[in-house]
Structure I
Amino acid sequence: MRKSGILLHISSLPSRYGIGRMGKAAYDFVDFLQESETACWQILPLSPTSYGDSPYQSFSVYAGNPYFIDFEKLEEQGLLEHEDYASMLWQRNPDEIDYELLYRSNITVLRRAYAKFKEKPVRGYRAFRLQNKHWLTDYALFMALKDAHDGKPWYEWEQELAMREPVAIVQAQKEFAEEIDLHCFIQYMFTQQWTALKKYANQHNVQIIGDMPIYVSYDSTEVWVSPELFDLDERKRPLEVAGCPPDPFATEGQLWGNPLYNWEYHKNTNYAWWTARLKHAAKLYDIVRIDHFRGFESYYAVPYGNENAIHGRWRKGPNKKLFQTVEREVGNLQIIAEDLGFITPAVRTMLKALHYPGMKVLQFGFDSNPENEHLPHNFESPNCVVYTGTHDNETLKGWLENSAKPTIKYAKKYLQVNRKADIPDAMIVCAWQSIAQLAVAQMQDFLHEPKTCRMNTPSVLGGNWQYRTSEEDFSPELAKKIRRLNRIYGRAWKPETETPVRRTRRRREDLSENSESEEE
């Protein structure tokens, strides 16, 4: 089935409270997707952000981001008064997320909700703690200790806590019991709200595509609690860290700094940790996009302490064996493999064996080489996902502004447009025309946003993950435009049943669109 999707993270949804949340605006966006007959909503990782506010550097692979909890829904549950959050300062600039303000204010409001919760516990909380004890208790203690240490990473705590000496851990569990319960409560509220939102999306024929980073942050619950999973020394320091080798775009390579996995341990435990992680992701999302998928075949390792990624080495990963093992336990997984970057024949062989769709990015296609694999006429099969650009790319207007003249010249010829300004819309049409089973564009590109609305610039600290939308952006006119695009190129979903009101409105809109087509 041919489908389309829009890439827009929760954080970018409209909100008066500093950042997009899982409240009315999220449900309105699902309605927008339904009206535009767009089948997929793609988001970035839902996990709590840490260093640099990046969702790809998180304190936990299981926990949800407290910033996304909707205060109005907590108020409906009797856990907040309106004044508890409405009177606070959440943003200095409505067009950007102010993470400094969020860091201070969000936890203050959630503490107020927790105080009300203690007076009358919410039904299901105990069951939630029991069902998630394999990660929740350790994560809650980790966050309580981090708060007690002014946010410092675990490897800067006292030696007995950093190394998790049993006596110190038992003492900390007693001392910070209240804080542990607070963080468990926060995760319960997040799970409640996300589960309800995903259910609403699915009921409205919208699938959620979620993003799963391949690596975890060094300052994370997983590294602190389970160092055996990673390639560390006896003091829990990484031997080597993750990155990418130098290329024409990054002459010193990319130094990500994440600890690498002890793949021999994972193999000997039949990939139990990965099975649990992917099972959780499959429950959280309908489709899972795995970042840096090529790293499962082989990965670039940089000695710990290096200032750049020039001097690294390639090491072999678990290849297809990991996913074959997981699927025997979990069943068939709906996975999109992010196969961008340095892709070798061995990586292609792994992807072909697993049958997971890879990615094509149109922004990478216009280098004047007609054999470029990112150009639609070179797509070998529908088993791929085409993007106009990902969260790491420019907006299309920004790409247009920063591209060299030969690139623009070739793009105009390929897309058959006369004006440079027509290229962005033509690129979206090009993606939708392609044989790819799924075509995705960033919301910024449907809105013709400038380069300042770019979500992330890799290897650049500051100014990232701040993009915001407004309620006015999701207009009926834009929904109609996208719906026509989906219908023309066979990507519109077809709901099984419709209410009489919706069916009547749809008939009127169909007649209107047919009339416009005839006039054209």
Structure II
Amino acid sequence: MEPVELARQESAAVQIDSFVRDRLPPRQAWPEISVEPGQGDGMALNCAYELLDRHVDEGSGETLAVVSEQQSLTYTMLREHANRIAHVLARDLGVVPGNRVLLRGFNSPTLVAAWFAVQKCGAVAVTTMPLLRRAELAKILDIARPNAALCESRLAAEVHQACDDADATCRIVSWDAACGDLHRRMARFSADFANAPTTADDVALIGFTSGTTGRPKATVHFHRDVMATCRAVGGHIVRPSPADVFIGTAPLAFTFGLGGLVFFPMQGGATTVLNERYSPETFVDAIERFRATVCFTVPTFYRRVAPLARGRDLSSLRLCVSSGEALPSAVRGLWRDATGVELTEFMGSTEMLHAFVGATGPEIREGLIGRALPGYRVAIVDEDGRELKPGDIGLLAVKGPTGCRYLDDPRQRDYVRNGWNVTGDTCAMDADGYVRYHARADDIIVSAGYNISGVEVENALMEHPAVLECAVIGAPDAERGQSVTAYVVARQLPDDETLFTETLKQHVRDRLAPYKYPRAIHLIDALPRNESGKLQRFRLRECV
């Protein structure tokens, strides 16, 4: 049966606390959503059952679900942990369906158990990055207004401080690696818990975008969205099985990490490795030690890990996913040469929950991200929403089973236009539907009347063997409007910086049209990145 467009009707959701639903955009401001049969409004669905409980009920409870340096849990043990935490939430903290629960911790089995406990209660998970500071947390608290918080002990102080700043009433329970208040409370309760009878369109999570300035955007996703992502990305690209072992670097606060380290492994009854953080050296060690088969990280990390992979036994890897920023061809080649595995590139957004474009295996084409994943449709449109012909550069628009619903935010009208999610990415698409990424729409450099893709210049620079990584922005220029400016991390400091930068300029001139080469190149020790590894171009713009 073909998916059908979601009917614009009142929801039959059962969440008692309607805070989130009351602050959703009006239905006419939603994108067009295609819903598979059995996933419509009011249909019974709880993603905690589908991703966790189901495996125990079907006899796979003794399979390892989550492992870390400190702890390993089977699916049965993870469900028991989640059930006990659900009791703590419901009986100690008074959480009811629809309440928001702030989750704050580094990647760990306890954080995953807590996330599932929130779903079991019918509440809404608000997972935050561990490195956020007091003022940043206060903004999130002001938007989501959580009723309770579960956090690692070493991160609890800033939650208390942020609650004071945001004038938020939030009951806070903490844990540490061994026990803590949460574990003491858990010990008082049964390992059985009756999941809340949530429906497909009850809210499962609020994901905050990794925006770098101003008020963060809160994206709302339903239980249906979680399972739709599992079908589109997990079912058609990742294809997890109980034999798989997943590993990755993204925090679970990012939906890239939540998908790659929770949704997709749990979808297939696989095992996921969850450690606090990795260096390139410890990441290689972990892949080898745990015999990881599926890897999720960003291009920069693949580039740093590739030289260390030579001579190591990484033969267990079958799928390596790159996302978060454009994948340079040079990085693809380095990883392929080091491991024999071709990188699979995804394109997605927090607003869409996860990926909507990608390609793997024989479908990969050099320099192209991939095609729309099953259930999604993509188009390239102009500023007026008109679809462009193949090869033309414009704005990427997408629609499918997930879509943007900002929480109480007027920027909904900027992201959703005429039923399409307009992601803010400038792309082109060929006649076969393959997408080529050019830049964020606000990252296109306009110099002397030419539109220049910073990513294209970055790819050219990355082909030089002396360049470890780089970023290109447009600097204000009185004559040209903007001037192409590059920031380069060299593999080693050159003896003659002027000669080195002139060599790099010529290197780009030899590969691209003359107007695209960087007029200025600055050598720096490291590029500014957020906790997920995504480049923070705004910090480079502050330097010019």
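Bear in mind these aren't lab numbers, they're just calculated from the coordinates by the rules spelled out. Just so it is clear, the model here is predicted, and its values are computed rather than measured. Cβ atoms are built from the backbone, for glycine too; each structure is taken alone.
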If Rg and Dmax of the Cα atoms in Å computes to 23.6, 79, which of I, II did it come from?
I
Computed 13 for relative contact order in percent (Cα under 8 Å, 6 or more apart) - originating structure among I, II:
II
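Starting from the value 3.6: which structure in I, II was distance in nm of label points 7 Å out along Cα→Cβ at positions 266 and 434 calculated from?
Details: I: 2.8; II: 3.6.
The read-out was computed on structure II.
With Cα Rg over 2.2 N^0.38 Å, for residues 282-345 alone computed per structure, which member of I, II shows the largest figure? Please report the intermediate quantities before stating the final value.
On the way: I: 1.36; II: 0.98.
Biggest value here belongs to I.
Tell me which of I, II gives 14.1, 42 when you compute Rg and Dmax of the Cα atoms in Å, for residues 362-473 alone.
On the way: I: 14.1, 42; II: 15.6, 48.
It traces back to I.
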For -7000 (helix-only ellipticity at 222 nm (-39500 (n - 2.57) for each DSSP H run of 4 or more, over all residues; to 500), calculated) the corresponding structure among I, II
II
Top of I, II by distance in nm of label points 7 Å out along Cα→Cβ at positions 394 and 458, largest first:
II
Here mean count of other Cβ atoms within 10 Å over residues 26-33 was calculated and came to 20.1; which of the structures I, II was it taken from?
I
